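Next up, some structures in structure tokens.
We did not get these values from a lab; they are worked out from the coordinates using the rules stated. Given the structure is predicted, the values throughout are model-derived calculations rather than measurements. Cβ atoms are built from the backbone, for glycine too; each structure is taken alone.
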Structure P
Amino acid sequence: MATEKSNEMQGLTGNSAVALAMKQINPDVCPAYPITPSTAIIETFSSYVADGEVDTELITVESEHSAMSASIGAAAAGARVMTATSSQGLALMWEMLYIASGLRLPIVLTNVNRALAAPINIHCDHSDSMGARDSGWVQLYSETVQESYDNVFMAVRIAEKVRLPVMVCLDGFITSHAIENMATISDANVQDFVGEYTPETSLLKDMENPISIGAMTLPDYYMTFKKQQSEAMAEAKDVVEEVSAEFAQKFGREYGLLDSYELEDADVAIVIFNSATGTTKVAVDELRKEGFKVGVLRIRLFRPLPHAEIAAALKGLKAVACLDRADSFNDFGGPLFNEVRSSIYDLEDRPKVISRIYGLGGRDYKVEDAKSVFEELLKVVETGTVEEMTKYITI
């Protein structure tokens with residue numbers, strides 16, 4: 001199949017790009033309660049609704065808990081549902097996140113990553129989505145405005161194929177409010193890619209054969225449901241790959257489960273999420289010019305965890321630093337560190353792994369910070385000793 005070129009280059013913020021993607025998808029229902037820094041997604045999308053550019057039923061609810069509750073009801077009734085939130089908004093949805101995934105509802109939520117209180121902070125870190133990592137939602141992380149836009153389309157396909165909700169994450173302010181020159185896709189090509197949604201079952205699909213959703217389940221069946229949900233999440237990895245490959249074939253932009261940069265001959269590497277990847281790549285380029293074999297591994301898919309692919313990517317390295325923009329408060333590193341360390345446990349010649357917490361509450365992460373981590377890793381290789389397993393940096 002020939003690649004279909006994107007029809008227009010535009011300068012858009014991450015929030016504007018997500019809102020545009022939602023407009024082009026034209027979901028049936030969007031329950032929403034705006035919160036910084038995702039507010040502009042809903043503001044912009046609501047203007048599309050008001051101007052009659054979409055057929056979406058926009059439900060202005062009284063809280064984020066209500067937004068996810070309404071999303072669940074609409075999805076259970078057979079609607080294609082999308083919404084957006086951040087930080088405390090995602091936290092207020094907590095109870096309903098588990099219900100959405102447990103009921104196998106293909107809701108797509110864009111989460112603009114922001115620190116959780118207290119103290120109150122409106123800037124970026126990943127404590128919100130990391131807190132929800134075990135809620136049964138597929139999680140995609142976006143490095144750029146372009147990827148944020150593209151991930152929304154792929155999320156719809158992934159969610160509806162595996163019958164699980166999908167969370168698309170992008171960094172608050174850094175990506176959500178930054179303008180990037182990016183390629184958009186024509187409305188017709190978007191509709192061709194996402195297709196029409198026909199739910200397998202719904203409360204309203206067949207009134208002659210009604211179904212029950214959310215009924216009480218006791219020990220005889222509850223575990224069966226959870227096993228099926230777990231198996232669906234495991235299958236989601238292959239679906240993410242399939243949908244991403246189809247997207248690349250149609251539109252020419254390739255996304256994998258992971259994104260490797262200069263890892264082929266690297267001795268040491270940083271593993272990281274989202275926008276800070278670009279900063280780290282600059283540090284890699286500068287250190288490569290000095291003769292140091294360094295690289296970066298960016299995690300795009302975090303749930304389900306591509307553990308085998310992570311192990312394969314890091315095999316042969318001597319030392320790795322996992323940079324977390326969130327703390328697990330377990331006295332043993334951040335969530336990414338623990339996941340990556342577990343992923344490589346069975347490697348015969350596994351690299352030493354350290355945890356570095358950075359950028360909490362929007363604290364700036366600079367090229368010099370990335371370089372300092374690489375210097376630590378190179379010292380670990382030289383001495384064979386890890387002096388500090390876990391440490392806060394950029395502070």
Structure Q
Amino acid sequence: MEHKDIGINGDSAIAMAWKQINPDVCAAYPITPQTIIVERFSDYVADGEVDTEFVCTESEHSALTVCISAAAAGARTVTATASAGLGYMWEMLGIASGLRMPVSMAVANRALSAPINIHCDHGDAMASRDTGWLMIFAENVQEAYDNAIMAPRIAEHKDVQLPIMTCLDGFISTHAIERMTPMDTHDVQKFVGKYKPVYPMLDWKNPVTYGVMDSPDYYYEHKYQMKEAMDAALKVTDDVFRDFAKVTGRRYSSVEEYRCDDADYVAVCLGSTFGTMRAAVDMLRAEGKKVGAMMPRLFRPLPSDKIAKAVKGKKGVAVLDRFMPLGGYGPLYQDMISSAVCLDKMPNMYSYVYGIGGRDAKTDDLKTVFMDMIDKKAKKVNYLGVKL
């Protein structure tokens with residue numbers, strides 16, 4: 001059963017999802033453009049609409065520390081952050097994943113300083129992409145809400161037991177009011193299920209120890225176990241996507257493809273740009289250009305096999321990073337190349353840096369990406385829309 005459509009922004013949609021999940025603990029510190037999430041959720045707590053213990057900490061580092069402690073005790077735990085807040089958590093990111101704490105964290109993607117900028121790019125997520133967290137990106141408000149509901153099912157699975165970030169574009173998705181179809185609260189709770197912690201510290205009949213020194217004899221193996229959990233998350237995520245479709249009719253894939261089957265040229269991006277990219281594809285298709293778009297919704301673990309299958313036989317693939325790589329190449333670009341290296345013949349791969357610090361990427365800009373490939377004007381590395 002679903003409610004009627006409502007108008008809501010992405011931050012409030014995540015807070016609504018959390019209210020319906022009714023987690024045990026939420027520890028957070030406000031930071032733009034994430035603040036609305038924890039403000040709205042704290043209202044639900046204050047009004048008695050959830051049973052959650054809400055902890056407003058003195059910093060983001062402390063917020064994630066509390067979340068790790070709560071999860072270790074056996075509590076379903078959520079939090080949210082953005083930009084420098086995620087950077088301030090950095091030490092604790094590896095601790096959360098290394099201790100196998102399935103915390104769910106919404107990340108409102110925002111540029112990192114300096115210069116100070118409060119608008120969208122993916123610098124915060126990319127800086128933390130290899131810390132052992134699962135990462136799922138949303139294109140719009142509906143997807144931000146849906147991802148927040150699916151996140152606990154994925155992270156808490158017995159074969160995964162890793163923390164998860166649900167990413168949405170700062171101000172573009174966090175603050176834009178869009179039409180969204182929420183689920184019935186009973187259906188949300190049935191879908192997510194009751195939390196069954198694997199090794200809770202408060203289970204005094206089965207005592208466990210966390211945070212001990214790990215010697216060279218076993219540290220490697222423990223890290224390898226995290227790698228195996230990441231591998232397992234590929235299948236678990238696909239299973240959760242299928243189960244979610246049965247409940248809502250909304251179908252997701254770890255790699256979203258749009259008109260890629262017969263395309264000669266494909267552009268790849270993350271987040272809200274995927275919607276604009278689809279519009280650009282439709283415009284060029286009307287002109288007879290065989291183009292398509294793709295988004296790896298699941299960014300960590302990277303669904304490399306699906307990516308390779310999607311780009312096989314293409315003449316060109318443009319990879320758009322909403323991140324300024326300094327001294328190297330864009331992370332999504334690197335991931336696309338590493339995914340396609342198994343092919344007998346790799347398509348030509350082109351790196352595009354775009355949208356830094358909230359710079360708009362309009363349909364005409366994205367059409368240029370395709371035309372660069374078609375007209376053989378694309379360089380190995382391109383800076384879309386930079387004022388030179």
Seminar exercise, completed: Matching 2.9 (distance in nm of label points 7 Å out along Cα→Cβ at positions 230 and 278, computed) against labels P, Q points to structure Q
Problem set entry | Structure from which 2.5 was derived, distance in nm of label points 7 Å out along Cα→Cβ at positions 134 and 166, options P, Q | P
